[in-house]
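Below are structures written as structure tokens.
Bear in mind that the values in this text are calculations on the coordinates, not laboratory data. The model shown is predicted, which means the values in this text are computed figures rather than measured ones. Cβ atoms are built from the backbone, for glycine too; each structure is taken alone.
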Structure I
Amino acid sequence: MSILCDLVLQTWNRPDLLIPCVERILQHTTIPSRLLIVDNASTDPEALAFLERVQGTSLVTVEVVRRAANDGFGKGMNDGLRRTTAPWICLLNNDIVVTVGWLEELLAVAQANPAIGALNPMSNEFNIEPAAPRETVDELAGRLQSHHGQWLENWACVGFCFLFSREVFQQVGYFDEGFEFMYAEDKDYSLRIRQFGRLCAIAEGAYVYHHVGSTARNHPKRWDLFARNEERLHRKWNLTPSQRIAYLLASRAAKDTARERIRQLANQGHRVWVFYAPDGHDAIPRHFQVVPQRLGRFGFWPRAMGRILFKKKKFHQVIRG
């Protein structure tokens, strides 16, 4: 069997998350793959027993990599990356729930769009959650299959489930181990990918649920680490803090200029609300950080200013396109 994708899953203890995560990966992965479980020196007996007995399937082989220390996301992922050989690589957290067709759709979108350098599945990470009160993750994933082949640009990929090609890996290299323990490494890697002219994107027809923050919730220095690593990321890339921006697009006359300017703002990590007249929709890029706000042609300016002034969360700046 020729392996098409190496799945690098980093874990530490938490058998309540790890076991169902791996079981779902083995159940719902139908692409020839190798699952590299990188264990950051777990001590939990149930987790260790599972890692001893876990076996692959006819399509997914399993290899457990036991590390001597729990010394952070970047170092753990780099250990896994050194063992990869497949044409495609997908980095995974141990607190995800994959669904039917997850990897097939990610690969289909990536292979059909060479401009994409890194790809996330759609997820609750991007505010798409099962409908209350009874929809299951699998039912939601079934609904999203109608978006087969569709994708949405984003300024950076999130490390919970992160696909890229071996070609991209050979260009970009390993994770920057200068970040402390966890946080911001995935953003940094995404920005390095974008340096080579590739896009970061979300595959809208694949769905993976993420128990956000579950593995780090009890870390005593969680928020200190987050703040320091975000500060290091901003220094390294000369980024300004993320802002809420209102962009007023009353005329389509400069739509090409507006589209590129909006995209630039979004790719700096800003959230951009674009207030536009009915004929201005084609000037708005499809981007996760962009929020279209359609207004009527008549009374555009007072309506736009009313929306802006009465938003509960205020905008940091207003731009007239």
Structure II
Amino acid sequence: MITEILCNKKQTPKVLVENKISFAGPDSELSIYDTYEQAERVKLKSDQLLFCAMVTGKKVMHAEKNTFETEFLPHESFIMAPNKTVEIDFPIAQWELPTTCLAIEVSLDRIKSTVERLNHVAPKESEFGHWDYEEQLMHTHHNHETEALLNRIVHIYTENHPDRNFMIDLAVSELTVRLLRQQTREFMLNFCKDEPDNNGLNAALNYIIQHLNQHLDVDNLCKIACMSRTKFFTQFKHQLGCTPMAFQHQMRLKQAGLLIKKGHQITQVCFELGFNNASHFCRSFKQFYGMSASDYKSRHLNS
């Protein structure tokens, strides 16, 4: 759907590398970047947070001082911290098949306001600190919810609706909350690996990760966490944003993506990670990654 909306908005390009069309909103801006020829080491920097989403083609992102290099592909997000510079290669861009990316710029004041509200209405447990935005680069894939949100954001920005600014405000707030949730989840996963016995929730998370191929026994998790069933579910969903079963499912699919990317057989990965039905695994994988497991494997092995 994003591709269809953007195709209707494209104009004759003024430049062939990172041709830009922008749509302004309250404390935010949506830009569409099209590149029509191969290029290397094109610099990108913003004084605000920049949420980038690949639509077509491929980029190779280089961080400052060559601290990392990564491919940036469709159905993936790349979040740039304010005042950080990346350099971009466009290895497959061409006139007939341009590399297209959308970028949503969100003001730091807007981020701060959302952080303050989250700390007020949904404070985290003391051992996990306060809600805050960590100014760092982040590269992740879109899940089904993020993809749907981006479709909605592009549609709202580009339409002439009388309530356009109000709807943009709501959508950007949701995008910011999802970003903060993702950062918090990454912090918690690293925390539970480093200190699995620090608290009950850490112990339960670590157990799930170490036993991804096993059936999830909620009663056993409650014992590990030293919590009642009600408290455990409440704490888990509050901190992770989903149920333990949904979390295990997501972690299985993330691990499946890593293994398939390395060339492992899809059927083998399916059963090794505890899926009992190959068809169910393939449907779940496609919903999670936006493409079939075989297409995902081909894309990464070919690149």
If you work out FRET efficiency 1/(1 + (r/R0)^6) of positions 58 and 282 (r between Cβ atoms, R0 = 35 Å, to 0.05) for I, II, which one comes out largest?
-> II
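If helix-only ellipticity at 222 nm (-39500 (n - 2.57) for each DSSP H run of 4 or more, over all residues; to 500) comes out at -15500 when worked out from the coordinates, which of I, II was used? Provide the component values of the computation, followed by the final result.
Details: I: -10000; II: -15500.
The read-out comes from structure II.
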